[in-house]
Structure formats: C-alpha cells, structure tokens
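Computed from the coordinates by the stated procedures, all read-outs in this text should not be read as laboratory data. In this text, all values refer to a predicted model and were calculated from it rather than measured experimentally. Cβ atoms are built from the backbone, for glycine too; each structure is taken alone.
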Structure I
Amino acid sequence: MLNVRKWVALIEEIHTEMGRGDAGPPLRKVAVCAVVRNPHAGRFVEDLSDLVAASEPLGDEMSRRAAAALGDPAESYGKGGLVGTNGDQEHINALLTTVFGDVLRKHAGGGTAWIPSMTKRGGAGASIDIPLAYKDALYVRSHYDGITVAIADAPGPDEIVVIAAYANRGRLNARLGGLAKADAKGRDGLR
C-alpha cells in the first residue's frame, strides 16, 4: 500500500569504548529505513487509519530485514522516522503505532517492554537519533542506547523515512547499576 522509493540499512559494530572491550561480544546496532511516498503530503487529513494499516506489512518487511542484518538475537529495539517538509508529524507517528510495534517485537523474538521512539519533520539529510531499550524491561540501564540515522537524499518534501532498529546487547562496559537484564523478565512489560 505504500510506495517504497528505496531501502537503507545502517550497521554499527562496536568493539571498544575508550580503548577497552568487555567480556561480551561486539555491540551490533542495526537500523533499517524505508523511504516511502507520503500519500497525505501537502494536506491535512483527519483519518490516518490507512497509514496505520499500511504499517503492518511495511513493518514486517523492515523488521525482517533488520533481524537478518543484526545476525544475532535482538536484545534491544527502537523505532522512529522523519516526515518531509510537506508532511504532518502525525503521518510518521501513524506508521509507528502498536500495529508496527507488534511486528517489530515478533522479529525481535518477542519483547514485552514499551518500544522507545522518536519522530520529527525534516528535510533531505536530516539526522535523527533512534533510542534503543531492552526489549523485556524498560528500566535495564545497560541497554539505554541509540543509533543515529541520516540519509543524504531523504526525506524529500513528499516522503517519509520509517526506521526500525535493533541491538544485540547493552552498551560496552555498562556499569551504572540499576535493574540487571537477568532480573528483568516480567518487571515492567506490557503483559
């Protein structure tokens, strides 16, 4: 239902922080972006249910691609996007509701925590920081992180950039305490 102009995937693999690794594997963060035509650009539309419905197949494909690019089981997730200057910020938010979130969770192998997100209006080349958090409990500090996305030619004025992001672990050398991943199951999930 949405016309995808192009796909963009960003993969970060971090081996050290301040010259120091830790006992875990490298931190991999992946963001998959779909640059889509905004069917409501340039006009106010009260009912955005068409975008909500379109987000399920789009989110399914994006999440499948992100999980494949990650290569490891996902521990963290996030979502977000940019709407071009002829769009309304509600247009990107309509593409990131629970419908999108449910398929993001499915391809992460489950997840019960709220999915952090960020949206804004911007022009081609605008950057956006997509927040990441542990998929089963929001308050696991070791997994508070993010990935920055910018696409040189998107969004155009009549486009939307939709972003799904995963990470395979928490930050390297995380040492601020708080709720540990091992103790988090069911602590602040949705169910």
Structure II
Amino acid sequence: MNIQGIAGLGSNGAAAAGGGIPFNLAVGTHFHVVCRDKHGNVKWTEDFHNLVVTAGRNELIDKTFKGSGYTAAWYGGLVSATPTVAAGDTMSSHAGWTEVTAYDEAVRQTLTLGTVASGSANNSGSPMVFTISSDGTAVGGLFITTVSTKGGTTGTLYGAGAFTGGNKTLSDNDTLTVTATLSITAS
C-alpha cells in the first residue's frame, strides 16, 4: 500500500500537514518460506510480498492513531492454490482464495515479532511453522489475521499474498517455516 502526501514542519519543529516536504509511505509484508521434507531436507524456498487489504490498513489507523482497543495478537495462515487477493478482502469474505487447514497444528500460527527498527520488524527469532497433514496439499500463499481459529471467518484480515513461483504441492509431514517482515517505508 502506498500513501502519498505533503508534510511540513510546524513552529515547534513537529511535522505538520500542508507544508512543503513531499512524502510517500509504503506498508507491506515480505514473506520468506522454507519447505522441508519429513527428513529435514530443503525442498524449495519462496520469497514474496503481500497486499495489505483495506481492513488491515483501517486496523493500523484505528489502533495506532486513534488508540482504539489494541491487541498484539496476530496469526498466520495458509492460502489455497492460485489465490487472487483483493483490497476488499476480509476474513468473512475473500472470493479469490480459501484457507488451507491441512496442517497438524491445532490453530493458525502465532506471529511473534521482534524489535522494531528502521521501520520494520520480523519474526526471525520465532518463525511460524506449519506441518502439512496430508499428501497432495496445494498451497499458494499466506495471510495474517487477528484470530487463531484455523478455518475461522472472524477477526481482522491484515493482508494476504500469493507465492511468486506458483502453487506448491506438499506431502504429509512437509514443514513450512515462515519468516514475515512487516515494514513501513518512506521516500
């Protein structure tokens, strides 16, 4: 997501709208996924970005700038093959994709972010791990939401994204180790 505008400095040196300094903000998530077979051998890796949907952008503004009831609980889930993610997607309505629930873990995996620095944070210290529970499971990407219920339709969808390398067909006991880097960049 890109946000463009003009910012300036007020009399106290704080940023003030309507000034003369142009800015451009981009909000997004970069996923790094490593798939290993049941013996721990790397089968493939994938790097891709997500689309921060309208509901996710609204959540950022509501909780950060308005200070509404905040929760730090975020979870990752798997997206079906050949997903089409749209800005209007929500957890209860996302016509271009379905959630994949064919993994051993009882709930969606917790997104535990480390220290925020330089406008980003990631979960490299505690990656999300999904253990596939059946042969032939097709996965096409990932999503981030506020509810841990696997297959649930409540909560706020932050964003979702499709693998750039195409769909992946997984086998029983393959694992997906997912590192997510959330960032806000300015130029």
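To test your reading of the models, identify which of I, II gives 33, 17, 15 for semi-axes √(5λ) of the Cα gyration tensor in Å when calculated.
The read-out comes from structure II.
One of I, II was used to calculate helix-only ellipticity at 222 nm (-39500 (n - 2.57) for each DSSP H run of 4 or more, over all residues; to 500), giving -1000; which?
Working: I: -6500; II: -1000.
Only structure II yields this read-out.
So distance in nm of label points 7 Å out along Cα→Cβ at positions 76 and 132, computed for just one structure, reads 0.5; which one of I, II is that?
I
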